[in-house]
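> Next up: the structures, one after another.
Just so you know, all these numbers are worked out from the coordinates, no wet-lab data involved. Because the structure is a prediction, the values reported are computed rather than measured. Cβ atoms are built from the backbone, for glycine too; each structure is taken alone.
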Structure P
Amino acid sequence: MKKILRKILIFVMKLLLLLIILSVAWVTLYKFANPPITPLMLIRYFEQPSVQRSIKTKWKSYDEISNNMKMAVIAAEDQTFPFNNGFDFHAIEEAIDDRLEGSRLRGASTISQQSAKNVFLWPERSWVRKGFEAYFTVLIEKIWGKKRILEIYLNVIETGNGIYGVDEAAQVYFGRSAKNLDIVDASLIAAILPDPRVTSPAKPSEHLLNRERWIREQISNLGGTSYLKNIK
């Protein structure tokens, strides 16, 4: 019996080691190569009616995306992005406190966590997925660095039905490239990220306009685009 248990333990340890090696290799690959597709893109593709299925995305390098767009997502999604280690524990504590007080559970995921989820995982809310998300967040923080994380985030984030990345969103909604987005249009794109398949920057509701104004206010509070100098 002991021999059988020992063999099982050795097998499990070897399997875990293999999975770790493969995941590190996968993350390292994307430090240099752009992800061609993500699990979320495939899931959304097959969720759509067959006649409407599409994946619209166009990769742009970090320097080909306007600083207004970079600041808009930082202001909207993760204001401590240049300085945190991939997790915003203060935001997590606030979200837990709000939940305990009876408020609706709100997100506290950083840009790094969202990038890990979007590139490597599936969108389901579960403790298992959150565990994998934390693991991949640590990996991309160590291997990619902040600049690469933000570049990938801006290219794979869902920005509409079958639309991914801020450049495709800029083209669809405003008829211009991501490099030429002004602060208002960039803030409108960032404003839809919590619910990109329902809201639209092209036809913003009053709620969306209020959020866009709030994002611009946060950008100003952070010091404008000079804040990006903190990203390495």
Structure Q
Amino acid sequence: MYHIAICDDEKKSIEETLELFDNYKETVKDIDCKIETFRTSMDLLDAMEFQAYDVYILDIYIDEINGIELANMIRKKDENGAIVFVTSSEDFYKEAFRLQAVHYLEKPIIKAEFNAALDRIFTEEEVHNLVIKDSGTMIKIPVDDILYITSEDHYKRITEKDTSHLVRTTMQALADEIKEDFFYMPNSKMIINMKHILKINKKEIIMEDEKVFPMPRGAYRTVGDLFVKYSM
């Protein structure tokens, strides 16, 4: 799921941008996304303490912190998020380029240009990230890099090849966020990335890092089919 932030102090502009998103999803590409809107720069910055975003759509003339200053602050927290500026001025192209903005859209926004900006983002952004908060820090984890997720009481441990993260959430919430067919959740205690299974037998699932899980009762055929499918 893509997390998208729209920051504009004009309610009408936000509504128009949301309509453009709806049109894009209906006519171009049905992306799985959650959109949050903000009327001030500080509201967005405060939200970033708890949530990282994949896309930032920023009006340049917002409030005491303009869109360029806001983008600078965003870049200090998030080097990878795609930034799209919307404005009624042509005066900030140079700054937008320096901040590696994906697009610079002039108001009123033309549908074709908006769609082109999103195409560029969602064509180039092929990495599906899971966004978590670990020890007070927001982290993006490419879901392909996750080996497995295990339950530790009220916490869930997300294991990658060289590291792991402990987060307080539910297994179902993580499964809903990942939404990839190559993840298998046989029970409420674990989620396994089928791409990172080394081998299986009727009793065990052996992961690439040599972690061994017991084969869930009655799951050998299902696990075997998925193992073959995602090992090719």
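> Can you tell which of P, Q yields 102 when volume of the Cα convex hull per residue in Å³, for residues 164-203 alone is derived from it?
The read-out was computed on structure Q.
> Still on this model: For structures P, Q, calculate relative contact order in percent (Cα under 8 Å, 6 or more apart) and state which one comes out highest.
Of structures P, Q, the maximum of relative contact order in percent (Cα under 8 Å, 6 or more apart) occurs in P.
> A further question on this structure: In terms of mean count of other Cβ atoms within 10 Å over residues 148-155, which of structures P, Q is highest?
Numbers: P: 23.4; Q: 14.5.
Checked P, Q; max of mean count of other Cβ atoms within 10 Å over residues 148-155 sits with P.
> For structures P, Q, which has the highest computed value of mean projected area of the Cα convex hull in nm²?
If we compare mean projected area of the Cα convex hull in nm² over P, Q, the biggest value is for P.
> Next question. From which structure (P, Q) was Cα extents along the principal axes in Å, for residues 76-179 alone calculated, if the value obtained is 54, 26, 22?
Attributed to the structure labelled Q.
> A value of -9500 was computed for helix-only ellipticity at 222 nm (-39500 (n - 2.57) for each DSSP H run of 4 or more, over all residues; to 500); which of P, Q is the source structure?
The structure behind it is Q.
> Quick check on the output: 3.1 is distance in nm of label points 7 Å out along Cα→Cβ at positions 28 and 44, derived from one of P, Q. Which one produced it?
Comparing all candidates, it corresponds to P.
> Name the one structure among P, Q that distance in nm of label points 7 Å out along Cα→Cβ at positions 116 and 132 of 1.3 was derived from.
Working: P: 1.3; Q: 4.0.
Structure of origin is P.
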